Structures are given as structure tokens and as C-alpha cells.
Structure I
Amino acid sequence: MKRLHATVFGRVQDVGFRDYVQKHAKRLSLKGWVRNSPDGTVEVVAEGEDVALVHLILSVEKGAPLSRVDEVKTAYSAPTGEFDDFRMTN
């Protein structure tokens, strides 16, 4: 188990990107959140199995149909267990 913190750069706001990430995270049984940041990026925090986190990052790098992902910065740490599901926040 790990905790992923990712920042996604590109055209990722107002294009269904957060919904796309949430659907993939739930399908992978991950817990955490995705939100728009004031600087135009999208921030993702997810906890779960290593393999599931890798699959989430691959999906994030691919992006939603109307998005354009230029860069994804990732950092990993120990999970906190604070989440009970995966949700979209503002």
C-alpha cells in the first residue's frame, strides 16, 4: 500500500478530467480525491495497492477525451488510511 500525490499539467480543467480520474480510481478500488487547483492544474491524492496506483497514473497520463495532459508530477509516501472512498472535491 502506498499514497500517491500527483499534479497534472495541461488542459485538464473544465473538460471532464476529474470525473475521468474518479471513475478510474473507483474501478481500481483506490481511496482519495481529485480536485482542480487555482493555478489550472489538477491534483490527485490516492491510496491503494502499488499496481492499482500505476494503472491510475497511466490513465491520468493518457487523459480524458477532451483533455490534454502535458506533464504529471508524482510523489509517493506511506498511506494514512484516512479515506473511505474516492471523491471529487473543489
Structure II
Amino acid sequence: MEVKDLRYFIAVYEAKNFVQASAQLHTVQSNVSAHIRKLEQSLGVALFERHRRGALPTEKGERLYRYAKRVIALLDEAADTVRGRKAA
């Protein structure tokens, strides 16, 4: 699992759509799809059910979302603290 994969996962989860997530991330849809596929392969589970109009998280995707949000929040907090933007 890489940080970028988790950020992309969160974007797709929240947008419920790969195209909208790619626009929010300022990248192309194929890049987002590749990161999600890589994350799914590394975990050995499907994280989304893909549909014509979007993507809905699977049960495993629901579980990962809670952890992904916490991981990203901690990483962002650590970076802000080191840069002096937040008190430790």
C-alpha cells in the first residue's frame, strides 16, 4: 500500500465515480484506475463494484476507508507539524 494509492482510493470512495475522482485529483481517469487496481491486487480484494455510472464500495472497501482516512490524517498532521504549521 502506498500513500498515493490511499489518497486515490479515498477520492473514488467519496466521489463514487472514477471520472469525478480523477478531476478532483487533477489527473486522468486511467491513472486513478491503475492505482485502485494496484491497491486491490496488493490486498487481494475488490474495493469497488464498478458500474456504468460510477463505483460503489464493497464491504472491504467500506472497512478500508475508515483506516485510509485515519492514515492520511496522521500523515498530513505529521507533515504539518514538521513544517511548523501545527503545534506538536
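None of the figures in this text is laboratory data; all of them are computed from the coordinates on show. Note that the structure is a prediction, hence the values are computed from the model and not measured.
Tell me which of I, II gives 19, 12, 12 when you compute semi-axes √(5λ) of the Cα gyration tensor in Å. If you can, show how the numbers build up before the last one.
Working: I: 19, 12, 12; II: 25, 15, 11.
Clearly, the read-out refers to I.
Here helix-only ellipticity at 222 nm (-39500 (n - 2.57) for each DSSP H run of 4 or more, over all residues; to 500) was calculated and came to -8500; which of the structures I, II was it taken from?
Clearly, the read-out refers to I.
Name the one structure among I, II that relative contact order in percent (Cα under 8 Å, 6 or more apart) of 47 was derived from. Before the final figure, lay out the partial values.
Working: I: 47; II: 27.
Source structure: I.
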